[in-house]
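Q: Quick heads-up: structures coming right below.
Every read-out reported here was derived from the displayed coordinates using simple, explicitly stated rules and does not represent laboratory data. Here the structure is a predicted model, which means the values were calculated and not measured. Cβ atoms are built from the backbone, for glycine too; each structure is taken alone.
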Structure P
Amino acid sequence: MSGSEHLRLGRILYTNVWPVYHYFDPSSLSFPATTRTEVPAVLNRMLLQGELDMSPVSSFAYGMASSDFLLLPDLSVSADGAVKSILCFSRKPFAEAVKGKIALTNTSATSVNLMKIIAEKAYGARPEYISCEPDLEEMLKHADAALLIGDHAIRADWANTEYAVTDLGEEWKKWTGHSMTFAVWTVSKKAAERHPAWIGELAAALAASKRRSLEDLTPVAQEATEKLGGELAYWQDYFANLRHDLTPERLEGLRLYFRHAWEMGLLPKQAEIGIWTNNTEIRVNE
């Protein structure tokens, strides 16, 4: 089957997207679709290389090629303060550790660049960065601080008894006063133009799954407990703390993140944010 005959969907491997997907069944769609589940870095690459039509991806990946993609409305992985799964571990206090060497996970672009923005702009540091597999003990053999995300960060936090832990969502909120959007649901303009009805149906199905999950997060939390361990209360609190909407306030925080990334040379050009709705593109910043 070619890309013109079915939709190629991505799904982030981590639990932070589960409320959007818990009641989503691709086989119930009226059109054929395939799903690829990967860590954000892999999905980012696949989307940018045209191997996926729609996927949740790191916000930074969208910023890299925003002129070719649109955001599905009212879907994101955001936090208005602590996110609990984007964590920096260090032996020294964070303000000291960021002045040394930082080991960055190789599984996501948004959090890696958020770490750089906070270290350099908020703390005025000029650290050395190294990219690593998400293994905390190995990372801290070579660095003063280590950034982990998603389920890797959660498990490391559970097991931690000796390191200082800094939540980057909390740091961003404290510094800017804004929420932080870590991932967005992105559709290529080509797919949106080719199959507008399919994209509309897909967006509606994901939104319906999210709404149903948020009405009662217990089933999502129970699944996390069964698959990853931990206490039910932890997962209920974790999912309740996340934000999966894309409100004007979320977009304002996202624009600020993109602006900092561009000013630091992390983005090659200023990102534009375009929202897909009924096959009509809405520009929310120019």
Structure Q
Amino acid sequence: MKRLENKKASLSFEVFPPSSKATMAGLYTSLSQMEDLRPDFISVTCSNKQLSLKESTVKIATHIQKKHQVPSIVHLSAAYSSKAEVNQILGDLHQKGIQSILALRGDLYPEIPRSTDFRYAGDLIAYIKEWDQSFSISAACYPERHPESSNTLEDIQHLREKVNAGADQLITQLFFDNELFYQFQEKCWLAGIEVPILAGIMPVVNKRQAERIVRTASVQLPQKFLAILEKYADNPVALRDAGLAYAIDQIVDLVTQGVSGIHLYTMNQAGIARSIYTATHSLFESTTNQEKVSIL
């Protein structure tokens, strides 16, 4: 049966806690420069190697909400968190008026002993929902399959478990091939996963970033994308322009096809967010029709 949904695509940003006070000041400047773009929310990442989530991720998220009046989402990882630590964090978030969390398993580091309280992101999601139903929870997903999953079927099953545990929306890892996202989205629908799926887009704007993605990212790189990297590798201005144009092209196609939202990985650079917003903001102001097939 076909179901027609009238909806407005969301536009959100992601930032990360800097490693020094100097770069923290730069992030706050960038956030001020992004304020007038009025994203639907800004998420703040965390790292299992950070000493204090409260002094990094939570502090930045609180600044975003209080200073800029933009809703924030705090990333919270399961792998190295105890129930006592999560209880303290949730209480702190509740007190500060932050009601949105992106619950992750988190990266694993052989040199750091794991917590035994939460093995997977789904365990953390279920615990948060039991702790306080008012929290809105996002979860991560991988259009090209999680690198540790044996196959796509297993990956979708784990994703459904996270949704059943209480995830209210999904945010994808970065990708550069929209067709792979559409295939993933359809598999989610067929599996009965009907929460919004936000597409994670990362504009590639410099050579170092491009080399890191080619070297480490577990994503497919289309020939069109690789051609950009090859042709403009030694021309920083052209690479930035071409990288932004590629991301804008992705976003135009995704929003036109009725994506629930775009989650922009800004790398803490207000200029990137502003360039994307300037080129695409009218798309997000329009109501789109998304036609979806539901299996009865």
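Q: When helix-only ellipticity at 222 nm (-39500 (n - 2.57) for each DSSP H run of 4 or more, over all residues; to 500) is calculated, the result is -14000; to which of the structures P, Q does this value belong? Display every interim value, and only then the final one.
A: Working: P: -12000; Q: -14000.
Working through the options, I get structure Q.
Q: Given structures P, Q, which gives the highest value for FRET efficiency 1/(1 + (r/R0)^6) of positions 98 and 218 (r between Cβ atoms, R0 = 41 Å, to 0.05)?
A: Max of FRET efficiency 1/(1 + (r/R0)^6) of positions 98 and 218 (r between Cβ atoms, R0 = 41 Å, to 0.05): Q.
Q: Name the one structure among P, Q that distance in nm of label points 7 Å out along Cα→Cβ at positions 234 and 258 of 4.8 was derived from.
A: Comparing all candidates, it corresponds to Q.
Q: Using the calculated result 25 for relative contact order in percent (Cα under 8 Å, 6 or more apart), pick out the matching structure from P, Q.
A: On the way: P: 28; Q: 25.
Answer for the origin of the read-out: Q.
Q: Mean count of other Cβ atoms within 10 Å over residues 106-113 was computed and gave 11.0; which structure, P, Q, did it come from? Don't jump to the answer; show the numbers that get you there.
A: Details: P: 24.1; Q: 11.0.
Here the read-out was taken from Q.
Q: Rg and Dmax of the Cα atoms in Å, for residues 34-193 alone computed as 16.0, 52: which structure among P, Q?
A: Details: P: 16.0, 52; Q: 15.9, 44.
Source structure for this number: P.
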